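Asker: Structures incoming, each one as structure tokens.
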Structure P
């Protein structure tokens, strides 16, 4: 179909629909979808697929075939070098999942010495290294410790991408590095279109999480202090940039505490809203029950450094103290 005729064809579809000539509208729409898919204009082709369904939900032959045409065209246009690098990932995906993964990716290049991720900073992207090498560095106080060199076929950012937490290490380009990356917003889209894809990608990334493996092998996990379980309720309130409370206070369930921070649980059916807390400051209030029998009221403004999904719509919110709590007080907590 000649490009100049497509606007006229879409107008013809509207005319057919208005005149209740559904079969004719379906035929023109199918021809348009075929033309756009052949020239790799998938956004337009998919939009017309939605319109095809609206015009006649029972035109199942055309609806199914149109979807197949788009998937086939997408598969044909995949970058062959990319597929070779990530063959072990794509081999575990069906055609729709592979296309969804590939077309959700964006590209970014880094020059030598440029930071891809910085320890302690928020960056919820999942990076796939397609060219070059990256060094992973762990900062402990004033000391920087080299962990590992990553290269083609390695993935970085798994924990931040799936759990909404700050970066555990710094990752720096050793030379020109070419990456593709995913943003967390893609997970929401996948839940409707390819619901099994998130789980498959998570399992793959877990096996390829070389940074976590290196940290564990060297005994350099992010937590510097053992945590003590806490029981009881707490109240928290979101603060604005001037540290003034926003809206009403919410209740949570205390989980654990350490000199460096604490965590609590909250139940919600809106995970996107909870992940928005990452990097924000909360005003928290609760009581510590001490072994000697007295209670100590705690009210502090803390920063959210991690948000992690748990079972049954529970989320754990991890907070960092601006000034570490005294170990003596932590040790005197009942049950410690």
Structure Q
């Protein structure tokens, strides 16, 4: 695995026993191009899988200058629009296979870039169904130092603007329920604005900022309701799938490929993006109607176990890689 030196994956690789090399590929630079080209030439892989803009461009250009380049598989994780300009068309057509994390993302690439449908595959991120599973909620809360008598609303997500944390805080304040605590699990560039919003709303005593955690399953298992109010860029979010596997009732938005994982009133409650009042109403409904919450959580667990397991993802990706190398 090749990553920028400061990337979290560079530090995490050793924990999984994956060899990793630090390369300057965070941005599109001549130094990054040269370093990646040298590394690909020395390693001579059969296939290379890219995951973001900078590494995809550097890999595409490097492979175009190698005598025996590896096959490229380009994975696109988010639903941000792709421009149909000549440069992007060239880049994506360099790839022997293109993978999206949702069918709506796949359709967008086909329509925008005119790609061969046979080379573009939707493969949602797979989740470990044993690690993410329902557990004793009271015991889980006690283990995390939370009040077992209190109900907990939660979100697990990188602190980015489009994840909708600020709208969730507005919704939480509108609930006006001192018996509920909000758990915000994750770290990111929006931490400062989130802390300022919490202070401005006067809800600091009812909010826990847990930061980046290596045990998100334990936090999910302690939650009573999960919320992901994203308003842009989503594929099929891992956090949604993790919450589903933990049997949680979910409130979310119809953004990106989220509706490929959940459906309104069957496995979640769906509200419009950037609508704090609708968000508060849906959260309140789940907190007040335990029967509905239990029904949604159980069905979410059933669907996620069948369609979004890690094993299913690995089987699909193996097919993509073998096809790219053939």
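Asker: Quick check on the output: 1.32 is Cα Rg over 2.2 N^0.38 Å, for residues 159-294 alone, derived from one of P, Q. Which one produced it? List each step's numbers first, then the result.
Answerer: Numbers: P: 1.32; Q: 0.96.
Traced to structure P.
Asker: Please state which of the structures P, Q yields -13000 when helix-only ellipticity at 222 nm (-39500 (n - 2.57) for each DSSP H run of 4 or more, over all residues; to 500) is computed from it.
Answerer: On the way: P: -11000; Q: -13000.
This value belongs to structure Q.
Asker: Let me ask you something else. Given structures P, Q, which gives the highest value for relative contact order in percent (Cα under 8 Å, 6 or more apart)? Display every interim value, and only then the final one.
Answerer: Numbers: P: 12; Q: 16.
Greatest value across P, Q: structure Q.
Asker: Continuing with this model, one more query. Assuming -0.55, -0.87 is log10 I(q)/I(0) by the Debye sum over Cα atoms at q = 0.08, 0.11 Å⁻¹ as calculated from a single structure, say which of P, Q it is. Before the final figure, lay out the partial values.
Answerer: Details: P: -0.55, -0.87; Q: -0.41, -0.76.
Structure of origin is P.
Asker: Suppose you compute FRET efficiency 1/(1 + (r/R0)^6) of positions 183 and 239 (r between Cβ atoms, R0 = 25 Å, to 0.05) for every structure in P, Q: which one lands on 0.45?
Answerer: Working: P: 0.45; Q: 1.00.
This figure was derived from P.
Any read-out appearing in this document is the output of simple, stated calculations on the displayed coordinates, not a laboratory observation. Treat the numbers as computed from the prediction; the structure is a model and nothing was measured. Cβ atoms are built from the backbone, for glycine too; each structure is taken alone.
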